Structure 1
């Protein structure tokens, strides 16, 4: 590490996690340099946000900009075929988090965060950074090559104190170091596109998550000028639907009663991107001289839409821990960062698994039945308490709280007449 008191931070990647880290560090007066490696895709998965995103937008001072391009989101509807749809309103979290979120046109949203970072006093390098294995005895695991160092004359040929990998699913440093990963059980693929003339059941802005008849799930995310529609299905199932992404998505819509009814008059106005739906957490998120943020550390699942918030929170968390004036106990500080983010990823994984196996929706349906049939004041208080914790976990406020996790676990084991199999998604 450098002997200079003021640490020099290099961020590789200008996606949401890299941009928020850069903006917040620069706001604190840190010496931070961002390497912008190029353009991102025109369409990016992850267009639905959770209410926990709103305080982050407010901290960055960008909520008004986001509201001008995004669709206000009041909640979510979950549909399970013959079972009655379950409506989740964000009103139940009022006083804990903002009782709304946004459906986000991702390229524009990502650009707003990047522009916020560009308005800071960070140093921007419009080139791909070259990261290589460090020399033995250097006290670090990775470093920049000479060509990259030459792009920042202020460094005088010295390595930065910390290289932050914000390269998303490329996971540049983890792949270079061959860091093992833990993967989840689901090996699905997501096909999605934007449509006009799509019937939305309402309320305006409410996303619809539904179980498909062929073993996966679908989303309908209202954007301002179109509907984002996607299916998340085992890869072998989708491959049997056609030879191209367009054929497979069209067949998936036609074969599912909920999607085919809503999209009877649809017109596709975009291409059909494909994303693998994986759950992956690296065994390590840091080492001597480096750290990883966002998807470069871990990604849990698109179900319940936590991905964007987790990515932004990882950059926010690391920025809050770094002392811009030095000195920094890098190992202790990065271990604190990793512990928080790993706990967050595992907590969301646990919550999402309870959704996939049907336990969470069966427990929620039980509460709704009792709320509609039992009128005692004590029960109403208990039911509101449960509903508040349930919604707050799905919205990002209580996902990691031990009490909320234990409460949900108890309710999932005691569904009181509602069979989790009726709400299960996939095998």
Structure 2
């Protein structure tokens, strides 16, 4: 059995980029038939969007804006041309956001994720993700079936019933949250039930610290993490190398400065933006609000796609100062007006029972005139007074934080 799901995982980087961006113009053309994209991409010539730099000129669509859009343009926010009845399944997730599932094999692109975790055709898999309304359960169910595995559609909860299923079918694989896998193991030990058939796991939807990974391993379970969303499907996944998460094939992932659509420099923490190539329901530069950073080089497992560090926090750092909201987009606007500045970080503190803002700006050539100009811009953009500190380049943390609220 090969170590890789298909040839795409080990292809040359230039070949992958050429493949993705050769498909993009047609995907854009199809997407722009939907009223939501027709409005957002007005004036865009799809034939010109054939590179990352060209893609970066398109507006970002923020996931945080989707609930409002879905309420005004039912059922899919104006971003899909096909009627609901032409899809395989129809879901909802908190917001609400309404998600269709394409009637095709492996619609959420999860089979290679399971393969990387050691799942193989003929395996029996216990799937404890929810099958109720949200797409999580079916994401992994369809992926497992595409891989040739049998699925126990258990869903979460009811450990007694889970034990009966496990002892009857002897699944070798588990899909679900790491929290519920721990609950199963602990409850099985307490009740003297046998769950030892489970040897491999793919977990998602919750934190998976090394300590929990080690605990699962002590029970004979090799567990790997998957990273995805209810709208996009699978985005990235762990491999046997356990050295970063490999981005899935057939999507375009960008990392941008929070509050903007501008790509970060290599290795810098930023917000994940994803473009998918499904002609029936494409996502064009969907900013999901999660932070990550790219890792240099290729994975030791042989997969050649971009690797990311995984989830590193939330990009939406909006905070309220003196009763007014201050947003990452505003800090980004200050940076645009003063191109001689590097990384920016607004620190919000409490002093003498009053809110206090300090904008720290990396700058190679600090000058009092520049500091005063930035101070003026800070007030103009936020409508709030604050001080400005010009600090040396690379002195601010590379953690993706644009606004640091230290009032607690």
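Since every read-out is calculated from the coordinates, none of them should be taken as a lab result. All of these numbers come straight from a predicted model, not from anything done at the bench. Cβ atoms are built from the backbone, for glycine too; each structure is taken alone.
Which of the displayed structures (1, 2) returns the greatest value of mean count of other Cβ atoms within 10 Å over residues 335-342 on calculation?
Details: 1: 17.0; 2: 14.4.
Biggest value here belongs to 1.
Which structure, out of 1, 2, was distance in nm of label points 7 Å out along Cα→Cβ at positions 87 and 311 derived from, given a value of 3.2?
Source structure: 1.
Taking relative contact order in percent (Cα under 8 Å, 6 or more apart) as the quantity of interest, name the structure among 1, 2 where it is greatest. Intermediate results must be reported in sequence, preceding the final value.
Values: 1: 21; 2: 13.
Structure 1 comes out on top.
Thinking of 1, 2, which structure, once mean count of other Cβ atoms within 10 Å over residues 151-158 is computed, gives back 12.4?
Values: 1: 12.4; 2: 17.8.
Of the structures listed, the value fits 1.
From 1, 2, which structure was P(r) over Cα pairs in 10 Å bins from 0, in percent, for residues 7-54 alone = 22, 43, 29, 6 calculated on? Intermediate values should be presented prior to the final figure.
Numbers: 1: 22, 43, 29, 6; 2: 25, 44, 22, 9.
Clearly, the read-out refers to 1.
Between 1, 2, which one scores greatest on FRET efficiency 1/(1 + (r/R0)^6) of positions 23 and 327 (r between Cβ atoms, R0 = 25 Å, to 0.05)? It would help to have the intermediate numbers written out before the result.
On the way: 1: 0.60; 2: 0.15.
The structure with the largest value is 1.
Starting from the value 4.4: which structure in 1, 2 was distance in nm of label points 7 Å out along Cα→Cβ at positions 159 and 359 calculated from?
On the way: 1: 4.4; 2: 5.3.
Checking each candidate, the match is 1.
Match the computed value -0.46 of log10 I(q)/I(0) by the Debye sum over Cα atoms at q = 0.11 Å⁻¹, for residues 71-222 alone to one of the structures 1, 2, and report its label. Show your work: numbers first, answer last.
Values: 1: -0.76; 2: -0.46.
It must be structure 2, since only it matches.
helix-only ellipticity at 222 nm (-39500 (n - 2.57) for each DSSP H run of 4 or more, over all residues; to 500) computed as -11500: which structure among 1, 2? Please report the intermediate quantities before stating the final value.
Details: 1: -11500; 2: -8000.
Checking each candidate, the match is 1.
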